[in-house]
Structure P
Amino acid sequence: MVLKLYAGPFVGGGSAIVGLTLVEKQVPYEHVLVKMDAKEHKTPEYLAKHPFGQIPMIDDDGFIVYESRAICRYIIDKYPNQGPDLLPKGLKERTLVEQAAAVEYATFTPALLPVLREGVGKKRRGEPVDQAVLDEALKELSAKLDVYEVILGKHKFLAGDEFSFADLCHYAYAPMLTMGEINIMTSKGPNVTRWWNELMSRPTWVKLKEEGFKSTQ
């Protein structure tokens with residue numbers, strides 16, 4: 001039975017990193033469209049599988065997993081011999097990847113989300129942007145990227161010289177900065193710029209963005 005990915009129609013948020021993991025690991029899947037505007041994620045049937053009523057979620061032959069990073073880890077570990085080694089087997093190597101992934105979750109993304117709320121969300125809704133609030137949020141994110149600049153000066157990617165799960169996690173929300181014409185990811189320093197441009201031009205990401213979630217058999 002092919003794995004089912006429950007997600008909305010757009011490549012973004014947690015669904016983006018799950019979709020990208022499936023593509024990177026060359027795992028066939030069926031995209032089950034969840035119509036958020038119709039509250040399909042709040043139906044009794046859906047809540048029976050995902051008690052928080054959110055996306056993404058996978059059904060792997062009856063095994064239900066929700067929370068995007070948990071899903072990604074599951075896929076990576078289940079298919080170790082397909083695609084890139086996103087979570088290395090060596091203890092020290094894997095620890096460095098998990099360390100960088102924890103930084104994304106606990107440090108980078110909390111600094112990024114206020115920028116998106118003020119500089120992207122309000123703009124898309126046609127609401128006035130509070131420039132002072134946006135500037136303060138950008139200042140906080142900029143401070144985190146200053147540290148990234150140092151880290152990426154030591155190796156090609158965040159946890160070493162190979163693309164890993166830690167880098168992949170950044171596809172969830174940071175690409176949305178372009179919706180607000182916020183170019184902080186390519187204006188901080190040469191190392192962050194190089195790394196970000198490489199992520200945005202990665203063939204699997206380009207294809208996923210162009211085609212969307214595409215069921216494969």
Structure Q
Amino acid sequence: MNDDQVWLAIDRQRTAVVELLGSLPAEEWQHDSLCAGWTVREVAAHLTLQELRFGQLLAALPAMARARFDVERLTHDLACARARELTPEAIVAAIRATIGNRRHNAGVTVRETLIDILVHGQDIAAPLGRELPMEPAAVAEAITRMWTMRWPPPFPATRRLRGHRLEATDADFAIGDGPAIRGPIGALALLCAGREEAARPQLSAF
């Protein structure tokens with residue numbers, strides 16, 4: 001996929017996430033997500049923070065210091081603060097406002113934005129028992145990026161998969177070499193992103 005195709009896939013997935021969030025009753029916003037330690041509301045709030053410029057990142061330096069320069073902790077802290085700041089309706093509106101934009105966070109590529117909306121969409125939908133379809137071509141692009149990325153650093157879960165071959169059973173996609181892990185392409189994406197517990201029931205043993 002070229003960059004224009006990736007952005008269009010992001011827009012379609014953002015639209016689907018907005019529709020899903022808009023349908024949730026209040027209690028489901030407080031439900032645990034697939035992202036360990038995050039609620040659905042916090043994951044959704046994180047999706048409003050996809051267009052940070054370098055100046056905004058510099059403004060976050062005090063928060064980074066409080067997080068002891070742990071990027072994962074900082075990301076969680078910022079999402080929690082955003083979740084406290086915005087109502088669910090405002091979160092939905094903020095995500096909707098990103099549809100059609102062609103900006104991504106400083107220091108990353110458009111493909112990290114694609115990974116975010118695909119994986120975090122499932123973080124929200126799966127534990128609620130909701131279906132949130134993903135386009136196979138977009139998922140293949142996201143997995144390829146996770147598999148090959150050098151900067152930002154690759155996901156720890158993806159590094160642990162080195163020496164395996166991932167083979168989709170519902171799409172024409174495979175990557176890697178070694179003993180095969182087979183399953184739906186969406187489950188392979190969750191596996192690469194560290195959601196092994198959610199992905200494992202759909203995958204061949206490994």
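If we compute FRET efficiency 1/(1 + (r/R0)^6) of positions 32 and 112 (r between Cβ atoms, R0 = 25 Å, to 0.05) for structures P, Q, which one ends up with the highest value?
Q
When distance in nm of label points 7 Å out along Cα→Cβ at positions 24 and 144 is calculated, the result is 1.8; to which of the structures P, Q does this value belong? Intermediate results must be reported in sequence, preceding the final value.
On the way: P: 1.8; Q: 3.1.
This value belongs to structure P.
Can you rank P, Q by volume of the Cα convex hull per residue in Å³, for residues 88-175 alone and just name the one with the largest value?
Q
For which of the structures P, Q does the calculation of FRET efficiency 1/(1 + (r/R0)^6) of positions 96 and 168 (r between Cβ atoms, R0 = 35 Å, to 0.05) return 0.70?
The correct label is Q.
Check the numbers for distance in nm of label points 7 Å out along Cα→Cβ at positions 48 and 72 across P, Q and tell me which is largest. Can you show the working numbers first?
Details: P: 3.1; Q: 2.5.
Sorting by distance in nm of label points 7 Å out along Cα→Cβ at positions 48 and 72 in descending order puts P first.
A value of -12500 was derived for helix-only ellipticity at 222 nm (-39500 (n - 2.57) for each DSSP H run of 4 or more, over all residues; to 500); which structure in P, Q was it taken from? Walk me through the intermediate numbers first.
Numbers: P: -12500; Q: -16000.
For helix-only ellipticity at 222 nm (-39500 (n - 2.57) for each DSSP H run of 4 or more, over all residues; to 500), the value -12500 is produced by structure P.
One of P, Q was used to compute mean count of other Cβ atoms within 10 Å over residues 120-127, and the answer was 12.8. Which one was it? Walk me through the numbers on the way to the answer.
Working: P: 12.8; Q: 22.8.
It must be structure P, since only it matches.
On relative contact order in percent (Cα under 8 Å, 6 or more apart), which of the structures labelled P, Q is highest? Don't jump to the answer; show the numbers that get you there.
On the way: P: 27; Q: 21.
Greatest value across P, Q: structure P.
Where a number appears in this text, it was derived from the coordinates with a stated rule and is not lab data. Keep in mind that what you see is a predicted model, and the values were worked out from it rather than measured. Cβ atoms are built from the backbone, for glycine too; each structure is taken alone.
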